[in-house]
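Take a look at these structures.
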Structure I
Amino acid sequence: MKLLKGATSVEIKLSVPAEGHRAAARGIGLDPVEAQLRQAFFFDTANLALSRAGLVVRARRFPRGRADTVIKRRPVDPATIDPKLRRSDSFKVELDAMPGGAYVCSASFKGTCASQEVLDVATGAAPLRSLFSSEQLAFYDAHAPKGVTMDKLLALGPILLLKAKHQPKDFDRRIVVELWLYPDGSHILEVSTKCLPEEAFQTGAEFRSYITSCGIKIGSIQEAKTRAALQYFKARLDAGLPIG
């Protein structure tokens with residue numbers, strides 16, 4: 001309740017076990033051609049110093065030359081956030097809720113850039129700081145571990161993902177389905193929906209009922225996409241394997 005009070009939105013999500021991916025798509029009635037291709041890059045040190053400090057730096061490429069960026073901090077206590085930050089249209093506080101009572105609140109600054117700019121940074125042709133706005137950079141500098149400047153971060157990626165927004169016939173909210181495809185062939189499927197904080201409990205119950213009606217089994221182990229991606233790349237680095 002305390003986290004809900006300070007959040008601006010709530011995302012209710014669940015990851016589907018690998019063996020249930022096909023059944024989940026059929027149960028939802030998702031048309032695969034609805035999915036949009038994206039390419040995600042994360043930026044961190046080889047030992048994931050940012051992740052351990054609760055900071056995420058990410059850039060995503062979209063079709064037709066578009067891209068976006070985010071610098072996210074989690075977990076956060078909404079009550080401690082500077083009110084001045086909340087006045088920015090690029091800043092948001094969101095509560096993520098997953099099965100099993102897992103709740104985490106995050107604060108993030110979003111931005112936009114060109115797709116080619118992300119590629120230039122990933123290949124070392126441009127500095128990472130060039131992707132972000134002054135607000136994002138100030139947010140990073142305020143919360144990054146001491147000495148971990150952006151010029152010390154590695155480009156971890158890319159990861160291909162398919163994202164589809166779908167309006168079910170028997171659920172009155174739009175859902176989002178994301179399939180993350182890792183270079184080694186493994187994948188994570190996530191189904192989610194969003195609501196306002198005051199709608200969280202009702203929406204959570206309705207979403208769970210909808211998921212069950214689709215024949216989707218809610219796994220006992222819920223895997224966060226970002227954490228799984230970073231651990232994947234760290235394992236590759238530790239083994240001396242290429243990460244791209």
Structure II
Amino acid sequence: MITRSDDYVEYCRETAKRARDPHDLALRGRKNKKFTEAIHQQIVAAVDLNATDDLVDIGCGDGTLLRLANQIGCRSATGLLATEEEVDLLRRSGFNVRQALAEALPIPDASASVIVCNSVLLVIPREQVPPSLREISRIAKPGARIYLGEIPFVAPQDPIPRFKSRRELLSHLYRNNGLRTWFGMLRRMAWWQMTGTPAIVNSGTAISFWAPPDEFIAMAQSPGLELVRYWRHDFPDTRNNYLFRKPD
């Protein structure tokens with residue numbers, strides 16, 4: 001029997017343990033480095049990131065935005081990741097990263113002039129989104145620009161089915177992901193069998209939070225953020241990107 005877990009933190013931990021390249025932490029696939037780069041270049045432009053900024057990137061993935069910030073010459077650039085395994089991997093690339101969850105940021109009050117939280121809030125349980133927004137507001141300097149990206153505005157459908165058997169899971173992986181992924185899962189199944197470890201698959205695809213624009217804007221305004229603008233995300237186009245600021 002295969003048990004599926006939608007615990008995103010555990011999914012990130014597993015990904016970091018198996019990662020062969022820091023870009024694996026971007027969770028966009030190894031062939032999508034250019035896509036990851038393009039998204040972060042858009043974020044740089046949206047927040048007008050410049051050399052006077054102190055950046056905090058919540059859920060910094062493979063560190064692409066931190067690298068761009070260093071190239072720009074930002075005063076500081078701090079990345080936050082959900083697990084120590086991710087932090088250890090990214091620190092090897094020389095980035096300033098720390099372990100933290102969005103609802104408890106290890107950052108001093110009013111210390112960030114730019115805060116980016118892209119493709120993160122959608123995997124946080126709904127009850128944790130307001131505390132996360134309060135934390136973002138807390139660490140923001142007066143006048144700070146806050147980018148909250150990829151917020152679904154419709155209830156999403158999980159693209160990964162739930163499997164009743166190992167054979168069903170292996171067939172799905174072979175059809176959709178190819179022989180390498182199929183063989184990797186077969187090795188994991190053999191390990192489960194030999195060690196008596198429970199057969200648990202962390203999917204990483206379940207969306208925990210979504211909100212139409214009016215609702216999400218109100219949630220962000222509650223801890224004192226002001227909306228600058230919002231716009232439709234390119235892909236998937238069922239999500240919005242939001243730019244807020246902290247009042248002076």
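Every number here is computed from the coordinates shown, using simple stated rules; none is lab data. Please read these numbers as outputs of a predicted model, since none were measured by experiment.
Summary table below
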read-out: Among I, II, structure where relative contact order in percent (Cα under 8 Å, 6 or more apart) as derived comes to 29; value: I
read-out: Source structure (of I, II) for log10 I(q)/I(0) by the Debye sum over Cα atoms at q = 0.17, 0.18 Å⁻¹, computed value -1.45, -1.57; value: I
read-out: Structure from which -11500 was derived, helix-only ellipticity at 222 nm (-39500 (n - 2.57) for each DSSP H run of 4 or more, over all residues; to 500), options I, II; value: II
